Structure formats: C-alpha cells, structure tokens
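Following are the structures in question.
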Structure 1
Amino acid sequence: MITIFAPAKVNLILRVLDRRPDGYHNLWSIMQTVGLEDEISIRVASNHSDIQLRCDDSSLRADHSNLVYRAAAAMLERSGKTIGLEIHLTKRIPMGAGLGGGSSDAASTIIGLNHLLGLDWSSAQMADVGQALGSDVPFFCYAPAAIVSGRGERVWPIQLTGNRWIVLINPGFPVETKWAYRQLSDGRTGLAPLSEQLRQLEASDRLSWGEILSQAINDFEAPVFTAHPVLRELKKDLLAEGAELALLSGSGATVFGVFQDEAVATNAARRFQGRSELKVFAVPTCSGPLRLE
C-alpha cells in the first residue's frame, strides 16, 4: 500500500496564445504547487483483478470516468500488469476551481503506482502517460514549480528561490473551463504575443519571486471578472490585506494572494473566513515533489 498527497497548483503567470490545429490553445504558464492536498491511498488487491475506487466526496463519480481510475488503468496497460487495485481518494481541493485538483490526483496516481509497482519510470515517462488524461497532468510529474507551454506537454522544471505563503479564496461556485476559453476568444480583438520579458525567463532554471511577480498576468481575468465581479473584488481585498500579488488561478474560480509572511497570510485569511459562501485556505508553497508515504 502507498499513500500520495496530491497538491493544488496556482498559475503565477498564464498566457493563452494561438489556437492549435487540434482545437486546443497554446499556453505559456509558470505553475507552483501549494500545500492544499488531496490524499490518495492505493493498495494491491489479493482477491480480485479490478480497479475499485472510493471517494469521500459523493458529488464526484468514482467510476471509469474519474481521472484517478483512468490514470490507474493507463498505468496498468502501459506497464503490462494484470492486478487488482483498491484506491481511496480523499478530496480537499475544491473542484472546478482552477487549482488543478483532478489533474494532480491523476498525476499522483501515476507517481504512486510507479513506486508501488517498482517500475522506476522517469518523470518524462510518467508525464507521457498523463498527457493523454489532461493538459495540467504532466506538470505535476515535475512539481513543485515549472514553466509549462504548448497544450501543457512541454514542461521545464524551475527552482523559485525562497518561500511564500498563499491565501486561496474559492467563491463556492465553479467556472467551467470550456466556457472561459469561449469567453476569452469571443472577447479578443487581437492576440498579444509572448513578451520578451517572459521569453527571457526561460533562459534560467532558477528564478526569484521578484522576477515572477513583476511579470504576473492571467489572460482569463478579463472575461471571468466581467461575468463574476465578486472575483475582482476578492482580488482587490487580498491586495488591501498586504498580498504582494493577487491573481485568478487557471480559468477560475479561485483567486489567490501571495504573501511573504505566514502571520500576515493567516491574518488575511481570517478576514475572509467569516463569509460562509467562501472556502479559504492559507497554505505554504511546496518546496519539493509530491509526498509519498
């Protein structure tokens, strides 16, 4: 048996570029994992040869449509193993939140089975399995921080010097990714190319938080904030509470603030926790790969 902790991610920079021939968009993003984690326990079964998945969140289907199930099935097929698995998923990351919870769960299943089955696959091999499951899955195979481009299949691990605290504020409703892309495309009059400053970040595998924060942007903010003004207000409120940066993560709906100091971050989170409609977390940035026990 093995237990893997699947972290959420935030997009410190997210540019949505041209549409690809396959219908997806090319992206350019810097992602960082943070200490809000789902938990996945995997046990090899001795009395059956099926994949049996249980989840503590009844709103999430625990069948072959679940990314954890699909990741496990893909790993068994790719490795040629015919064994039974019993998997239990404990959800803590909000769904439809722009935090990559489902993708992290899939990557964690891949990483966990790589250890449990003694496959000794590289991050690149695991990311290749994950690529077919979702655009964000390969990133988590290289966590904690990376520059991601293309559809998500090109990942350059980076080291962010120093640590930060992140306050995550989820408004209690999801933003559907396809809708966000459609709103972004419909509202654009032109496409701004990737700036020279962002291209220069690719030249180093070690970056400071100052370098990242000075270039922070999320192309989804304009259309998503127009449809959901409460998210714009949450961003303003986080900045007023002392955040170095506040930004939408992914296509939303979570807004996050970056803080240098744990106490300031914790105090900021308390200001929002009295609002029953919000889900609020104050968590550190992760400094290593996904944790296993």
Structure 2
Amino acid sequence: MWNLDGTPPVRVNATVLTRLPDAMRRPQRSSWADANRPGHVADSFLEGPCFDAQGNLYVTDIPHGRLFRITPDLQWHCVLESDGWPNGLAMHADGSVWITDYRHGIQRFDPASGRLDTVLGHRNSESFKGVNDLVFDAQGRLYFTDQGQTGLHDPTGRVYRWQPDGRLDLLMSNAPSPNGLAVSADMKVLYVALTRANQVWRAPLLADGSISKMVALQTFFGPSGPDGMALDRHGRLLVAHASLGCVFVLNALGEVTHRLCSPVPNSSVTNVACWPGRDAVVITESASGSVLVAELPAP
C-alpha cells in the first residue's frame, strides 16, 4: 500500500472513546452468532455509527436486535429492541433513524415516539438477500446494499437506490458481498465496499440516474475485507477493514494516505462515522464492544 511518491500511509492511533457497559452485555448464544461467528458467544456486535443533530451517537447491536443511543457525556441508552438483526444506520433530514435490518429490510425509527416501522421489506414480492448498509445523498435518495451471504463464490449481491416517491432502482446485481457505501457531496460518484472481494469499487453516477464504467478503486487483503465507509468533509474516503483492525483513508486516486489503527488486540473494525464539525472519526470495534475515536489530520 505504498503510494505513488513512495511513501507509506501515515499511522494514526485510535483510542477507546467508550465501551458497552457490562450490565448491557448479553453473553448468550444467538442464531446470528451461530451463523456468522460459529463457536463464539457474542455478548454484542456493534455496527452502524451515526450522529444526530444533537450530538448523540447511535450504534446497533446485531445479534441482540438492539439500537443504542450514546449521549455526548457517553451515557448508553437502549432505545429499541426488536427481533431483527439491525446493521447500518443513516440519519434522515426529519430526524428519524433509518436502519438496514438483515431480517426485515429497510426500517425507520422515530426517536421521539419510539415507533419502528418498515419502509421497504421486499422488492416486487421477492425478499431481499439480507440488507447491510445505507446512505442518503444530498437530495434525500437512499442507497443501500443487499449483501446476504454472497461472495466470490456467488457474486450476486445488489445495490439499490430508493427514491422519496417510492421508486426503487437496481443499480448493481453482480457484487460479491456489497457492504458499506458512500455518495460524493456533488452526487456524481458512488463508492461501494466489496467485503469478500477485498475491494472498494467506484462508479460515476450519470445524469439519468444510472451508473457506468465502475472500477476497483483500491484492493486490500486479509481473511475478511472492507466493511463500513464514510466520506469526510474534505472528500476523503474512510474505509473500515474488518480483519485488518484499522480504517484506511483514501484520496481521489485511491492512494492510502492514513491508517487509523485500533488499540484492541485481534480487532474487528466494522464501521466508521465522521464527527460533525471536527476532523475526527468514530469507529465501531465489534470484538470488544467498543467505540473508538481518532483525530485525522486535515489535508
């Protein structure tokens, strides 16, 4: 991962911002862990970091169907518990929290009332493979990945775009394990993390809404691959890598300029979010049930 000028990525050490309190952990067997972490009892598996306008941080706990709100003074509150497997989160302009739930599809949670409803549970009566992550663009259109158990053995994962008028566009149907995704601020580029291919793909978004000439922007290595992603306020792409224990920072050429490293041994870095108004990022470290923070130098 040496760059074109021959320099390696700058290492930035992340620190533990907060961890799931012991009283909220559930060291018990779950069907999610049996399928995805066989032989392990997962007391939690944190994902989907997302800030609201008040500075609260939301995270999901996949195996136990929970949504947590972490206040600015780092107090944890379980605001939702369901029979689903919630993964990615995105904040809607109206203040609602949108969730990709592997079991139930696209859901919407209203923090004020505590109400949870399903926005999109299927496509043309066909169930999703298992939705994973999501992001809104500047016009309120929702992009989300339908990953399921796809991979290099079965490259049939999908990427969808949901329009506020209810129209659902299928943008990709040949993706080996599509996971995190990001849309550029000018809405001209879509980035998709392909976990089992160990790549990040880049696609121009055309004026008619289609994508074209998608390329592999960066290729990684390891037993797993890229997971959640985010774009910071400078346009840098942040890529959480589940098995390498870090977040890679990519510039427009796909060069890795920085590496945000977890302090947790045998780390599982699953997702990343930008701290509003700061050059800092928060990272879900799922192996220990922690939230990390790293200060990213300005470009």
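Each reported figure results from applying straightforward, stated rules to the coordinates on display, with no laboratory input. Not measured: the values here are computed from a predicted model. Cβ atoms are built from the backbone, for glycine too; each structure is taken alone.
Below are the figures for this structure:
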| quantity | calculated |
| --- | --- |
| Which entry (1, 2) yields the derived value 0.25 for FRET efficiency 1/(1 + (r/R0)^6) of positions 131 and 171 (r between Cβ atoms, R0 = 25 Å, to 0.05) | 1 |
| Which of 1, 2 leads on relative contact order in percent (Cα under 8 Å, 6 or more apart), largest value | 1 |
| Structure with the greatest value (metric distance in nm of label points 7 Å out along Cα→Cβ at positions 83 and 107, set 1, 2) | 1 |
| Source structure (of 1, 2) for mean count of other Cβ atoms within 10 Å over residues 11-18, computed value 15.9 | 2 |
| Parent structure of the calculated result -9500, given that helix-only ellipticity at 222 nm (-39500 (n - 2.57) for each DSSP H run of 4 or more, over all residues; to 500) is the read-out and 1, 2 the choices | 1 |
| Structure with the greatest value (metric distance in nm of label points 7 Å out along Cα→Cβ at positions 43 and 227, set 1, 2) | 1 |
